[in-house]
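**Q** What follows is a set of structures for review.
Since every read-out is calculated from the coordinates, none of them should be taken as a lab result. Not measured: the values here are computed from a predicted model.
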Structure 1
Amino acid sequence: MREQIFWLVDFFRGQPVRKHYKELGAILKDPFGDLASSIRQKALSELLSHANKTVPFYKEISPSKFADFPVIDKKRIQDDFDSFKSAKFDTENLFKVATSGSTGVPFILFHDQRKRNRNTADVLYFMEKTGYRIGNKFFELEVWRKHNQRSRLRNFLQNSIQFDISKLTDERIDEMLELIKNTNQEINILGFASALETICKYLDEKKQTAKFKNIKGIIANSEYLSDYTRDAVERHFGSPIYSRYSNEEIGIIGHQTNTSGTAFELNWASYFIEILDMQEDIPAKKGSMGRLVITDLYNYSMPLIRYDTGDVGIFDERGQQFLKVVEGRKMDMVFDTSGNILSSHVVYTKFLAYYDLLNQYQFIQTGKKDYTIRLNAKVKFDREEELIKSVKEDFGQDANIKVEYVMEIPPLSSGKRRKVINRMVFK
């Protein structure tokens with residue numbers, strides 16, 4: 001019923017979401033085919049022309065030369081905010097979007113109605129490829145506060161439950177599991193990977209297996225999805241789990257789907273995506289890690305052209321249709337003692353053998369050869385030397401490693417938990 005009502009309302013509004021949704025399907029079926037390439041090139045050309053005519057920052061740049069547009073980032077926009085706003089839009093009619101600021105100062109920009117409709121279509125398209133249908137019961141595991149809490153009426157209409165994970169205690173987990181158990185509808189779940197991991201660890205400790213039969217798909221967002229969490233979710237909830245790559249200021253950039261495997265299907269329909277060298281604004285070498293730079297084709301109120309997301313990744317061997325890995329923020333990347341970049345997955349493997357002994361861990365690089373490991377242990381941890389030896393195997397035998405024992409590793413204000421931190425970037 002909710003699905004029919006949603007599309008009926010969209011119909012009477014002129015089908016703004018349906019039109020975007022259909023275009024997404026047409027493009028992403030073969031994003032580099034002749035038809036899709038033609039649509040995408042037209043969208044890019046129109047965006048660049050619009051920016052040149054109405055956005056002060058871009059008025060001196062020829063819209064015919066995409067490479068002439070500079071790579072920008074949050075700081076560049078914050079320092080000259082008004083020059084990035086299109087003169088064609090009245091701010092009062094726009095939608096303010098703010099990032100959490102969990103790793104720095106909150107970032108604010110504006111979306112117009114067309115961009116909002118496009119984002120809605122993006123969400124529907126990719127969620128359907130993870131088992132979701134409009135009307136399914138939707139559990140959202142996040143930190144909910146006044147700035148993002150929806151009204152009861154809106155949650156009812158969307159058939160959603162905003163479940164707060166600020167303090168994910170055993171009692172709170174039991175409460176969530178009971179809610180799911182008592183739901184006689186098809187269910188989808190969206191939540192931080194760290195929250196899903198905490199829930200699975202609790203079930204492992206209690207030797208419980210939920211085995212719900214009505215969960216159609218689970219999506220982990222905002223954080224790295226470990227192999228443990230992926231396996232444990234499928235084991236306990238009887239549902240596949242998918243990772244989403246998105247951010248607040250843009251939307252869904254990539255998504256694992258029921259056909260992509262562990263790679264991310266990239267949203268070439270809504271964005272132009274580049275992976276640039278870590279130091280220079282040139283394409284990264286094939287198979288090398290690079291900066292993810294995004295051009296949003298549909299936000300005309302405040303165009304983001306060649307926007308450095310602060311994340312890094314590698315295109316998949318199958319081509320640019322897929323992202324093999326996304327490593328998160330550059331400030332979360334770590335290096336060995338010789339200065340070589342190491343994947344955050346390497347850090348994860350160092351702690352896999354100790355999952356039954358630890359509540360939490362955090363790995364921090366504090367200097368070129370200096371590392372701190374913070375452990376919140378369940379019991380006395382007597383394998384410290386073994387852990388240090390394992391870390392040195394990948395980070396270097398000359399690594400200086402300090403282990404600290406703590407009672408709690410608190411989440412950021414957004415509710416996210418950073419397991420890997422590089423503090424050298426602030427020096």
Structure 2
Amino acid sequence: MIARTPVVTGLGVVSAAGIGAGNFWLGLQRDTPRFREVSLFPTDDLPNHVAGEIGPWTPGFDRVDADQLHAGRTATFALAALDEAIADAGIGGVRPDRVLVGTTVGDVADHEGPRREAMQAGSGRPGSLSLDESLRTRIARHVGGSVPTDLIVTACAAGNMALIRATQLIASGSANVVICGGAEAISRMAFVGFSRMRGMAQERCRPFSDERDGLLLGEGSAFLIVESAAHAAARDATVRATIAGYGLTCDAKHPAAPDPSGDGVARAMKSAIAAADPSEVAYVCAHGTGTPQNDAAEAAAYLQVFAEPRPPISSIKALIGHSLGAASAIEAVACALVIKHQQTIPQWGLDGASTSLGIRPATGGRDDAAQIDLVLNNAFAFGGNNTCVGLRRPEAALEATTT
């Protein structure tokens with residue numbers, strides 16, 4: 001393995017499917033959608049009422065410092081995922097070179113309640129949360145204060161963008177250890193926006209199904225510890241996955257809708273696996289929001305990139321919803337766990353309905369693959385921002401550089 005190869009050595013995750021990598025993985029293997037009526041804000045004035053909200057009903061909720069949720073829901077989720085990733089990597093005594101946090105609306109969810117209460121009480125608009133309570137500040141303080149901490153706000157592609165930026169820093173020699181991921185809490189602003197766009201389903205998110213009718217929002221956080229292969233080897237770290245490549249394209253087609261041809265997405269996918277043959281991809285973790293346009297465009301790209309027999313594909317948003325800026329970070333952890341367990345994640349939500357999009361829905365297990373060596377993580381955002389990251393089984397990466 002080349003010394004500057006970026007490798008993943010730690011994983012941490014907070015999601016509606018489960019908190020902690022173990023609970024999360026178990027949740028992904030069960031057809032148990034984690035949607036419920038939103039309790040965080042009123043939805044009586046809207047046609048949509050459910051989301052993948054995290055609470056005491058979530059497996060592993062005791063890992064979250066519930067007493068701190070009032071001080072910032074997004075940051076509290078982030079710190080729980082961050083602590084798990086640091087412990088998993090064993091870098092408690094190592095100062096990271098950079099922290100990269102993907103998000104979409106950041107602390108908005110934490111401002112909304114006080115502002116709504118003040119307006120209802122007729123006392124005017126309250127000031128913003130203090131800088132000491134902000135997402136960026138709380139994370140920076142948590143990892144040591146002097147570590148540069150950046151927010152990446154490329155909407156639903158932000159988690160993948162954080163991972164890509166970490167990859168660039170490691171590969172260029174600008175850093176040896178980078179903490180990257182994403183965090184997002186459900187906000188009424190985002191909920192109202194998607195509801196008014198008529199982009200939300202009523203009760204079930206059904207990616208790639210011919211009966212799909214929209215997305216459902218979720219929340220959570222995930223972080224990955226990315227190191228240079230040399231740095232990880234020097235401290236005898238366990239490598240969860242290597243970064244095989246990444247792709248970035250922009251459709252510049254429409255502010256919100258994807259390019260129906262899928263051409264930009266296909267180019268990003270091809271770039272992420274440029275060092276391999278497409279036939280080596282054993283699983284695709286789809287963006288798969290469950291909206292008619294998004295899933296059709298992603299399927300069109302998938303058909304351009306892969307020939308028969310095509311790799312199995314699934315979207316975990318069927319279970320936990322779309323957590324916006326945190327989504328692809330959570331999905332990157334899912335990809336690393338697919339490699340670890342050598343088992344794909346089934347495409348839940350089809351419920352017997354057909355899919356005429358030409359994809360091969362994952363069914364679980366290895367889906368006929370002799371070994372899961374290479375997986376692809378897709379994430380796309382408003383404005384046509386397309387991001388894809390390839391993750392490879394560490395042993396397979398070592399074999400590729402020594403043969």
Structure 3
Amino acid sequence: MNILFVTQYDLANPDYGGPVFKVRYLSNYLANLGHNVSVVTVDDGKDDVKHLQDLRDSLHDRVSTIRLKTLWRYRAITLNPSVFSVVQRQVPTADIIHIFGFYDLLSPFVVRSARIHNVPYIIEPIGMFAPIVRSLLKKKIYHRLLGRRLVSEAECIIATSTQEKEELVSNGLKSQHIVIRRNGIDLSEFSNLPEHGQMRSRLGIHPDERLLLYLSRLSSKKNPEMLMQVFAKLDLPKTKLVLAGPSESGYLEKLKLIRKELELENDIIFAGPLFGDEKISALVDADIFVLPSTNENFGNVIAESVAAGTPVVITNKCGIAPYIKDRVGLTVSPKQQELQQAIVTLLSDTSLYKKFELACSDVAKEFSWDQPAASMEQLYKKILASQLL
């Protein structure tokens with residue numbers, strides 16, 4: 001098969017997190033099976049020599065990337081005039097198109113060409129379909145002008161969890177039009193874990209101190225503010241809270257002001273974005289990983305924490321929660337009191353903590369990319385077979 005992937009996230013920029021690594025892994029898996037994969041993505045103008053080299057090194061020879069120059073940007077939405085010529089070349093030779101994301105200006109042009117050339121396409125919204133958090137009016141306008149038709153003419157919509165499927169249905173999509181395919185992680189990255197203490201040493205955290213870790217994008221929907229408030233109320237001796245990850249525009253400054261107001265400048269540490277070995281070192285060094293999101297379509301970093309052997313406290317608004325609950329961590333509603341109690345429980349109940357810690361290696365095996373990636377190949381084949389009837 002000739003498979004065309006389309007994503008608004010620059011594959012060379014790991015700051016975009018899960019979507020970037022998802023597209024990379026699926027591309028490589030399908031290429032290993034003998035398929036040709038082309039990825040149309042954007043050049044966000046933040047070229048980093050190391051990141052570009054990492055991208056080249058990470059992709060199979062049968063995977064090609066086309067990074068479109070960006071003329072204008074508003075948050076994650078970009079204007080890329082070269083999309084016209086690229087679409088004219090790529091779409092007619094594709095057997096199937098897989099679009100990752102939703103609110104962008106690439107998909108409408110790709111889909112228009114797909115209609116002309118009778119190329120089937122599927123959409124994976126990556127948790128973006130429902131207008132939430134910010135720019136609600138703009139998102140509703142996008143739905144009305146472009147989104148509804150994009151979705152209605154797709155062969156199917158990919159949801160990464162039952163939770164995301166329920167959100168899609170509640171926003172007007174038909175249940176039978178949605179296929180659930182969970183996310184995965186690259187377990188090979190966790191086969192040889194780093195020695196304990198490397199990230200603690202870098203951040204100046206003593207081996208005797210406890211470390212609570214939040215490692216994700218610093219975004220209001222992921223609730224780091226509430227976690228900081230909870231940490232202040234806990235008033236735990238010899239305990240540090242580390243917040244790691246890229247920040248939404250201006251949000252880090254807001255969090256730093258909150259830290260100052262809480263008088264916890266020595267106990268709450270902003271570690272910045274962590275990738276690769278640094279990310280794994282942080283997960284290994286943490287006593288508890290905490291993600292108090294109000295909405296998370298899956299939550300890959302939670303699976304990565306489990307693979308690193310670190311128990312978690314997360315909310316039931318994370319799509320991955322059914323895999324986690326009472327097996328390798330605690331799940332709570334996104335409320336301060338419940339989050340506070342869960343952290344206290346896991347820190348004080350040593351037998352429960354040990355139970356979760358010992359279960360991590362077995363549960364982590366359930367997050368391999370192999371099964372979901374194989375299911376994508378089967379879905380593509382099923383769609384193409386139906387086109388011949």
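**Q** A value of 14.4 was derived for Kirkwood radius over Cα pairs in Å, for residues 153-256 alone; which structure in 1, 2, 3 was it taken from?
**A** Details: 1: 14.4; 2: 16.7; 3: 17.5.
The structure behind it is 1.
**Q** Could I ask something else about it? Here Rg and Dmax of the Cα atoms in Å was calculated and came to 19.8, 71; which of the structures 1, 2, 3 was it taken from?
**A** Details: 1: 22.3, 67; 2: 19.8, 71; 3: 21.2, 68.
It traces back to 2.
**Q** Of the structures labelled 1, 2, 3, which one yields 52, 41, 35 when Cα extents along the principal axes in Å, for residues 177-360 alone is computed from its coordinates? Present the calculation step by step, with values, prior to reporting the outcome.
**A** Numbers: 1: 51, 44, 29; 2: 52, 41, 35; 3: 47, 39, 31.
The value was obtained from structure 2.
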